[in-house]
Structure I
Amino acid sequence: MELNLDNIAVKHHEQAQRFEAEIGNMRALVTYRRTPGRITFLHTEVPPPLEGQGLAAKLVRTALDFARAQHLQVVPLCPYVSSFIQKNNEYQDLVPADQLQKIVSR
């Protein structure tokens, strides 16, 4: 299934603590836990037919932009989010220094 990322809306479901995108009957998502001043990203999931097309990156970018707008520190427990931040250093300032050291030294 070929995706056009420009046509895919990422929705923030604050009560469910996740960012998600629905494509047909499939759902991709990033889950988080929010505490005062901090957002911890727990899990990123993309259905197999949609993998490898940039959907996870779009979800994570939206989630990190939300964290920046809300002035939240980011704790990337999810390996995908951690890897994304490592590769996209414009988001590294969101991660506390002790956590960032773990990410960039991998």
Structure II
Amino acid sequence: MCGAGVLPARMAGQARRQGWRVVAFTFGEAPGVSVHADRTVPAVLNEAGAVLAALAHEQIGAVLFSGKFWMRDYFHGGHPDAAVAEITARAGALVDTNLVQAVVTTLGQMGK
């Protein structure tokens, strides 16, 4: 999961060097990521359902977040889908730590 900045490309490169298959979901500008990724998937924060479906389709077993994710994109990227509404409800409060924990919980329940 690639937010803005150069860190996602560095992490994708390191993962690739260690033999991982890299599927990069890019949320905004993540320069250089596609050079290191087997597949790059443009993504939007308020369309979590599409991201979760793509993760399942790609049979992703591990997820790494890197780069900057902007809260304004979460609120102003259009109407959130049902998956975002569920994550938001699970978070209870719209603060970074709660949202991150809700996303981690959602990802942890995939494939069960």
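Supply the structure label, taken from I, II, corresponding to helix-only ellipticity at 222 nm (-39500 (n - 2.57) for each DSSP H run of 4 or more, over all residues; to 500) with the calculated value -13500.
Structure II accounts for this read-out.
Compare relative contact order in percent (Cα under 8 Å, 6 or more apart) across structures I, II and report the one with the greatest value.
II
By the measure FRET efficiency 1/(1 + (r/R0)^6) of positions 39 and 79 (r between Cβ atoms, R0 = 30 Å, to 0.05), tell me the structure among I, II with the highest figure.
Going through I, II one by one, FRET efficiency 1/(1 + (r/R0)^6) of positions 39 and 79 (r between Cβ atoms, R0 = 30 Å, to 0.05) is largest in I.
Taken together, the values in this text are just the output of simple stated rules run on the coordinates, not laboratory data. Because the structure is predicted, anything quoted here is derived from the model rather than measured. Cβ atoms are built from the backbone, for glycine too; each structure is taken alone.
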